[in-house]
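Please find the structures below.
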Structure P
Amino acid sequence: MQSSFFVLSLLLLSLSLVFPPQHLAEVTRKTGIVDSTYLYRNYLFAKDKNRNNVSDTLELSLSNTKKSFIDILLATTRRTLRRVEAILKKLKASKIEVFPHINMIHTVIRRTKLIQALNILAHKVWIEENIRVFPTANKAVFSLPSLFPYDHINIGYNGSRALTVGIIDTGICVNNPWLADKVVYFNDVTGELRAPGDWIGHGTMIASIIAARRISLETPQILVHWGKIGLSEQYPISILVRETQKIGFRVDTRNPDGIVLLRIIHENMSAYEVRCDAFPFWYNITLSKGYIKVYIRAENASTDFPYILHILFSKSKAYWGGIAPNVKLAVWKVFREAEFETDVAKILRAIDDLLGVYKQLNLTILNLSISTDKESALLNVAIDQLVQRGILVVAAAGNDYMKYGAEKQNQIKSPGSAKYAITVAALNEMHGIAIYSSRGGIYGEYLEYIKPDISAFGGGLIYGSWIMAVDSDDSDFIFNDAFGNDFFLGVGTSFASAYVSGILALIVSKIFETKGWNWSLEQALHIKAILLGSAFETALIGTHETSFRGIQRPPPPLSHGEKDYDEGFGEIFPLETFRIATQQGITMDTEIEINLNSSYPVFGLVLRSDGLIRISVKMSRVDVADLVIYDLASTDGSPLRYWSTSSSNSKIFLSSGNMLVVIKLYRSGEVHVELTVRILAGRESIVAITIGMATIVWILVAYSLYLIAKRIVRLIKRR
């Protein structure tokens with residue numbers, strides 16, 4: 001009976017070799033032009049209820065607004081791009097920008113003309129409004145992380161000098177030793193600057209996390225924080241003092257009412273409060289080792305006003321280092337000076353320019369630590385087109401959980417909601433979900449998928465330390481930069497995204513140097529699938545931020561190797577992800593023993609075989625770790641869970657090509673694992689057996705039909 005079942009299973013499973021799953025067709029599809037039909041079918045976020053290819057939000061805006069001119073974006077095919085441009089010129093649209101690499105147009109048109117022209121344009125293009133875009137960093141709270149905070153990765157590799165990482169952000173300041181000579185391409189699409197610069201600082205921080213040189217200066221460390229106080233309530237600034245030393249606090253402000261209160265509380269419960277009434281105000285104090293919290297607030301303020309706080313250490317050295325210090329940077333500045341808001345058109349302009357130079361620069365990764373306030377189908381499709389060309393795009397999930405709460409899903413907006421993007425949620429230092437990190441959900445209409453994809457350290461609002469990164473020396477908000485070579489510290493999915501971009505820079509660098517990069521969607525989604533599949537779940541491991549100022553958030557669910565709406569597949573474990581992605585997959589019988597614990601929570605390998613496989617696992621403890629088998633081919637790069645077990649078990653299955661076999665710790669403790677991979681039969685043998693069995697079955701069926709027909713003839717003759 002068992003042998004019969006085995007033969008039947010072999011016959012049925014082997015049919016997949018002849019008739020592969022339909023989703024593989026899209027994975028192997030090469031880059032092409034995305035038309036408005038694809039936009040409509042896959043990105044129905046704009047809720048185009050009347051099916052006219054015009055965003056419902058734009059139509060609502062047209063009926064409600066009193067504006068004379070409307071700022072819009074259009075997408076069409078390469079064949080009709082110039083025809084649509086000609087139509088816009090006839091309608092006397094102004095500021096027409098054509099983005100030929102992504103087949104999109106940005107223009108400003110008179111409202112009455114647009115209403116009249118919708119019937120003409122709607123069937124040739126997709127139309128939506130040009131919406132707002134913001135950086136995804138919350139710069140309200142920070143503390144001091146350890147020296148070279150990415151040393152724990154232990155990869156022992158600094159990346160390729162031939163590889164470039166792209167950043168679309170607020171710009172980059174190179175007037176410091178960490179980022180000097182790192183930029184090989186700079187384009188300010190706002191038209192403000194010709195040379196690299198950053199008047200806000202967000203882009204400089206992102207760049208330094210990804211690729212800053214590892215340098216320790218002899219000068220004391222200086223931290224800077226700025227923002228607004230007054231009517232708005234500020235979070236406490238949390239800092240770790242590593243040894244007893246004198247610390248200086250410098251406060252400057254544009255306070256119309258005159259008084260700022262500075263309060264410092266040490267973990268030993270000693271407290272100091274100072275009234276700042278003449279600016280810049282200096283306060284020096286000797287503090288012992290331990291955590292301190294700094295509160296800054298206004299006294300009797302009638303409005304919000306900007307302030308800046310510098311914290312100067314006397315003993316701590318100025319040190320820093322990025323994750324992939326050898327790689328180069330290409331930066332597109334899309335924010336104007338001291339403005340924390342831009343628009344989708346500027347992002348599309350940067351993407352279009354990028355597509356003109358990416359192969360020349362060997363640009364294989366793009367970091368987008370930005371988010372829109374509404375969905376943009378055009379921005380999402382532009383992201384998809386980048387990945388179709390073999391560029392890995394890393395996008396921030398956003399920091400909107402405290403805005404929407406637990407009841408609302410799909411808080412992640414563009415570009416994090418793009419199908420092919422690697423969308424990153426934020427964790428605190430204690431492996432727990434950060435309470436501000438936006439919750440995702442099910443996206444897409446034509447082919448559904450889940451966001452976010454993965455999680456990484458972005459700083460918590462309650463627990464753990466915070467991200468420290470190089471500050472821009474060009475400007476501090478609306479204040480002149482007072483100190484060079486200083487550091488800004490903050491929290492946000494922006495920094496979690498930069499962390500993942502840095503890890504990907506190491507992975508792609510190694511592949512680029514050893515195998516080469518073929519600029520294909522298939523290769524990009526393969527790397528994405530390994531990155532996601534090798535993450536581990538934090539549900540029962542992390543200290544999650546579940547409550548803050550009346551906002552409640554349940555911990556991420558334990559999904560045993562599948563994706564959830566909070567942390568995606570879980571937290572990235574860079575060391576093992578790098579090893580899996582850069583080593584050759586196994587093609588023969590393998591036996592492995594390994595101990596998993598909190599220091600090394602993941603082990604995996606890529607199985608490259610089209611044959612019949614038996615996977616056997618023995619675990620010293622049950623319900624501590626999952627063995628998960630993933631199919632690495634999917635429509636969006638998320639690995640498809642084929643089978644999982646949390647105890648000693650075995651599975652016979654037919655591999656579909658590249659499978660990821662990974663063991664993930666999901667509960668604190670240690671587990672000894674013995675993993676055995678046996679290749680029972682190769683593809684050729686299975687196909688031969690299948691053809692032979694099919695032939696035998698066909699002969700038997702034909703012979704049976706012959707006997708039946710012969711009997712019928714005899715019966716007819718007797719009558």
Structure Q
Amino acid sequence: MAALQKIRSKGTLLLIAIGVGLFAFIAEEFFRSMETTSNIGKMQVGEVYGEKLSVQEYQNMVDEYAEVMKFQYGRELNSSEMDQLRDQVWNMYVQQKIFEHEADELGLQVTDAEVQNALREGTAQSLGIIRQFFSDQTGRFDVTALQNFLKQYKQMAAQAAAMDPAQLETINGVYRMWLFAEKELRSELLSRKIGGFLQNSFLSNPIVAKMEFDDRNTRSEVQLACLPYTAIPDKDVKVSDEELKAKYEQVKEIFLLPEDAIDLKYIDVAVTASAADRKALEDNMQKIYAKLKDTTDVAPIVNSSKSQIHYIDAAVTKNFFASVPDVSAAIDSMAVGSTKAPYYNGTDNTLNIVKLVAKVQAPDSVLCRIIAGSGTTPEATKKSADSIANALNGGANFAELSKKYANAQDSVWLTSNMLESQLNNEETRLMYNAMNTMAAGEARVISSNNGSGVIQIVERKALNTKFNVAIVKCPVNFSTKTYQDALNKFNRFMGENQTLASIEKNAGKNGYLVRELNTFDKTNHNIGGVANTKDAVKWAFDEAEPGNVSKIYECGENRDHFVVVAVTKAYERGYMPWDNAEVKRILTSLVMKEKKADMLAQQASKAKNMDQAKKLKGAVAATLPAVTFTNNPYVTATSSSEPAIAGVVAKTAAGKFAGPVKGAGGVYMLQVMKKTKGTEKFDKESEMRRAANQSAYIMQNTLYFALRQQAEVVDHRYKF
């Protein structure tokens with residue numbers, strides 16, 4: 001009781017203590033929640049219409065697209081290709097979100113029936129992703145081939161455990177490409193619907209249609225006298241700040257920055273092989289050449305040579321060498337068994353040796369049947385496969401024979417393109433070599449470390465030349481010593497020059513060049529085209545202040561560059577100021593051109609006919625044989641496309657003189673010599689549709705830009 005009384009006597013203090021404890025607990029949870037929200041926000045690559053896209057979602061889309069591209073190219077993508085792919089994925093995502101938003105507003109959707117109809121038509125651009133289902137005869141998409149594949153895929157999925165791993169991976173790769181193509185097809189159809197809605201919003205009338213037909217169908221032969229703007233030196237034209245400001249207000253929209261941007265200066269040091277490095281490689285390549293030219297056992301020599309391309313004992317199509325055009329060009333003129341001496345290829349900075357091991361005529365595609373042997377041991381499986389092959393070669397019915405085996409596949413088309421992308425796999429290589437050498441109707445056992453099976457060729461198509469080539473392709477790389485010497489030298493320079501002013505003053509003396517990048521925005525993946533400079537980009541936008549100089553970044557495709565960056569100015573998204581150096585340069589050019597036009601027009605106004613015009617000081621004569629209103633004539637004398645001339649010619653009668661005309665490259669005086677009507681007949685309905693479609697086409701890009709602005713697109717990809 002006394003204790004209870006004591007607690008009551010301290011009630012106020014107790015309430016305060018409890019309150020403080022509760023506040024601390026609530027505050028802790030509040031700040032923890034804020035931290036979680038902040039971390040989630042930091043993991044967003046961007047947003048469209050306020051809908052955020054997480055790093056993981058974006059990466060999944062990139063990986064999906066990259067998988068499709070790798071399957072098509074038959075190789076990994078380099079960093080430059082991956083940067084382009086990431087941009088494409090992002091732009092596709094933004095466009096899709098904008099289209100979905102507009103489609104929702106308009107009540108538009110793509111149905112399964114429309115997808116099936118598009119597959120039957122086979123003309124959709126997105127179907128080009130899955131070239132495996134295009135007919136060799138027609139070159140068009142074959143929906144029946146796709147349907148057969150999907151049917152076979154379901155059957156194969158149930159027997160995946162018993163299938164050859166290489167074949168399974170190839171088939172799964174094709175299926176993934178189909179899933180991607182189907183998704184892209186739906187996006188394309190939605191885009192078409194919105195485009196059709198836009199197109200139907202534009203109308204024409206018979207008067208406009210007739211005017212546009214006449215403009216397109218009337219050709220004029222024109223004589224010109226040109227007074228180029230270059231005839232007046234820039235130093236003779238004075239431009240004031242007031243004139244620049246006035247012009248800025250007229251053309252302000254061209255200076256709109258959709259993203260935050262910076263001006264920066266940087267030094268890029270490319271590390272290259274020294275003379276000693278190159279000499280060592282050349283000596284080694286001569287030794288390899290001596291070995292290769294006197295042997296047919298090329299695999300151990302090539303594969304121990306540090307070549308970028310390992311030897312694959314298979315005769316492949318010319319398409320296989322698409323990524324090494326120097327090799328593709330070399331084998332055309334080589335005899336079988338010959339070896340091309342070491343040569344330098346500047347495109348990829350490599351020394352190369354090429355040996356043509358064999359050249360054969362082989363089918364580009366085969367229809368085949370496959371049965372895997374059965375057994376609990378490799379020997380038993382091989383024995384089973386031998387028995388199957390003997391039976392098929394003896395005339396046994398495949399369908400009857402396959403009933404005894406759960407893992408048989410009937411009538412599967414294999415193409416060179418499909419298999420050549422997987423030739424590093426042993427089973428694929430064995431199957432490909434069988435495809436090249438087997439006759440129609442022949443059955444053969446294929447054995448590997450994973451077991452034995454039988455392939456029977458049913459039909460062979462499109463015989464072409466295939467090449468078995470040994471390639472030694474070694475990059476002319478710098479040594480560790482060369483790299484370290486270059487880094488040490490650059491470190492010493494940066495240690496002695498820590499401000500931008502000092503760097504600019506002394507760079508040239510030390511063999512370095514300071515470059516500029518103006519209005520550099522966050523959509524750029526790298527600085528100055530140097531790969532893997534993402535960390536430098538992040539520093540420039542997230543940490544640097546104008547005047548700051550970065551550390552040395554070791555970067556490049558193969559860590560073969562050093563980059564140092566200095567931020568000179570920062571801009572928030574919006575309009576660039578009129579007095580920005582680049583903006584001012586553009587404005588000065590525009591105002592100067594207008595002033596020159598006025599000066600030359602005053603001079604040209606003295607000419608009343610073409611003879612007088614040609615005699616004006618600095619005039620250059622020219623003839624335009626076929627000017628129409630719809631095609632802007634190009635004037636060689638001023639190196640300019642001139643829509644103003646087309647407009648004046650259209651309203652000038654034959655035989656009449658006109659001018660002066662202020663154009664893009666100069667001031668013109670012209671005489672229409674004659675006008676000729678084309679033979680095309682006027683079709684009112686067709687011309688009205690053409691006019692409406694043209695208006696819709698012109699509006700399409702403008703509308704998309706406006707919709708993108710409304711979508712409030714935020715792009716933080718540079719952070720990741």
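Observations on the structure shown:
- Each of P, Q could give relative contact order in percent (Cα under 8 Å, 6 or more apart), but the derived value 23 comes from Q.
- Of the structures P, Q, the one that 0.25 was derived from, the read-out being FRET efficiency 1/(1 + (r/R0)^6) of positions 92 and 252 (r between Cβ atoms, R0 = 41 Å, to 0.05): P
- Source structure of the calculated read-out (Rg and Dmax of the Cα atoms in Å, 28.7, 121) within P, Q: P.
- Entry that produces -15000 once helix-only ellipticity at 222 nm (-39500 (n - 2.57) for each DSSP H run of 4 or more, over all residues; to 500) is calculated, selected from P, Q: Q
- Computed over structures P, Q, mean count of other Cβ atoms within 10 Å over residues 52-59 reaches its largest value in P.
- Of the structures P, Q, the one that 18.1 was derived from, the read-out being mean projected area of the Cα convex hull in nm², for residues 196-531 alone: P
- Comparison of P, Q by mean count of other Cβ atoms within 10 Å over residues 172-179 - largest value held by: P
- Winner on mean count of other Cβ atoms within 10 Å over residues 292-299 once structures P, Q are ranked, highest first: P
We did not get these values from a lab; they are worked out from the coordinates using the rules stated. Worth saying up front: this structure is predicted, and the values here are computed from it rather than measured. Cβ atoms are built from the backbone, for glycine too; each structure is taken alone.
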